[in-house]
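Before anything else, here is the set of structures, which you'll find just below.
Read-outs throughout are calculated quantities, based only on the coordinates presented, and are distinct from any laboratory measurement. Computed from a prediction, not measured in an experiment: that's the story for all the values here. Cβ atoms are built from the backbone, for glycine too; each structure is taken alone.
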Structure I
Amino acid sequence: MLKDTGERVIPELMDPMNKLLLEHIARYQFVLPYVKGRVLDLSCGAGYGTHLIAKEAKDDIDEIVGIDIDKDIITYAQGKYYHPKSSFMIQDATDKSLPSKLGLFHTIVSFETIEHIEEEEVLLNNYYHLLEPGGTLIVSTPFGEGRNIPCGSPFHVHQLTPEEFRALFTAYTEVSFFYQKGVLIEPHPARKDVHYPLGIAVCKK
């Protein structure tokens, strides 16, 4: 049995009304209209989101692959969540050979990954080269004081500002930005009277 570290979202170890859990599920619900074809859930964690997509979008996807660097969490996902269109594997998001190992995907979902990664450019390059032309990348990250500035979380390298986050995706042909507070997800531009702690980018290659 996995232990709740405070960073991992593991639904069976959490109160169903836990705000962190509800916020994560809201993001996976948000992506359902975008997922098509072959799907990658990059940094899938415990696998509940991969499983949600497999179940809810089974008529729109060919398969979904969940990857994470943590061996224990992938073992957990493999044992907890089964669907004929899903699979889980141990992979490093900053492995430069990841595109050759995994091939191309029509949709990539990568929630709460960038803030953990020092090799940001490698991750961004992997996003781009794993995505087939015409495909969609959906990325989320919590906002903070900015790049190279320590933040309050011991698990995060830093937390980008909204401006830094929006500047990451200039290589894509179309980009839409959204902001999340609780389970509420709203499009850019954000309302000035609301503090949104997290951003989501939807990028078309």
Structure II
Amino acid sequence: MALQKSKTIPKDAVELDELQATEYVWNLVSDWESLSDTWALRSASFVLGGLNALCGIMINSHYRNKLKLGSYGFFASALPITIMPGILTAMFHRHLVSTELLLMKNEACPMCYEIRSGAVQLSMGLAYPLILAPASSLMLAQRYSTYRVPDLRLGPRTIFQFVRKLTRPYNNTLTVMAVAQLVTSSVLTYYEMRNNITLRIKMMDIEAKLMAEKHDS
């Protein structure tokens, strides 16, 4: 059965709410025999999540190395700065991009999916770690006295200036990360759209053949 949005419901159609429609389309993608038709829909969210987890590791390592933390508080910072961005990226991309694309929620604006995908990628893989990594590293450095950091009581402006000084040598790497995230998310989202079109064309072909066979019999 091909899933379609329609204000006029045919007599032989099965009406689904959004939750049922979401479950239906993802079951269709998972059960589809040809991997070449669905590879982007199946793997895009995991690839993008993995990319953001890697970026989180690199950003966290930069601040930890700058503040000479060694192994102090490694696991305490690794979980929220590396693992969480990967999980959240995969979840948000699947929900806000892949699912809405499959449900054809915004047929008039294909570019909107790529913009949304890029926004998720940059917010989870760059903005989130750039806020949390220096904050956690500063607190750990102050706690274990591994580096002379400004007193937190001096105010946010002093802390911001100090963090900016730590970040400046890493700006080129951050730019490369941002470009890699945008390009990867754009390419994978494009192929997700192509997968979706392929699925719909093949589903309509199958449905047409079944209708023809039913008519002939």
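Quick check on the output: 3.6 is distance in nm of label points 7 Å out along Cα→Cβ at positions 125 and 189, derived from one of I, II. Which one produced it?
I
Using the calculated result -0.50, -0.86, -1.08, -1.11 for log10 I(q)/I(0) by the Debye sum over Cα atoms at q = 0.14, 0.25, 0.32, 0.33 Å⁻¹, for residues 69-116 alone, pick out the matching structure from I, II.
II
Quick check: 17 is what I get for relative contact order in percent (Cα under 8 Å, 6 or more apart), calculated from one of I, II. Which structure matches?
I
Taking mean projected area of the Cα convex hull in nm² as the quantity of interest, name the structure among I, II where it is greatest.
Between I, II, the highest calculated value is found for II.
Check the numbers for distance in nm of label points 7 Å out along Cα→Cβ at positions 21 and 157 across I, II and tell me which is largest.
Comparing I, II, the top value of distance in nm of label points 7 Å out along Cα→Cβ at positions 21 and 157 belongs to II.
So helix-only ellipticity at 222 nm (-39500 (n - 2.57) for each DSSP H run of 4 or more, over all residues; to 500), computed for just one structure, reads -23500; which one of I, II is that?
Structure of origin is II.
From I, II, which structure was mean count of other Cβ atoms within 10 Å over residues 53-60 = 22.2 calculated on?
II
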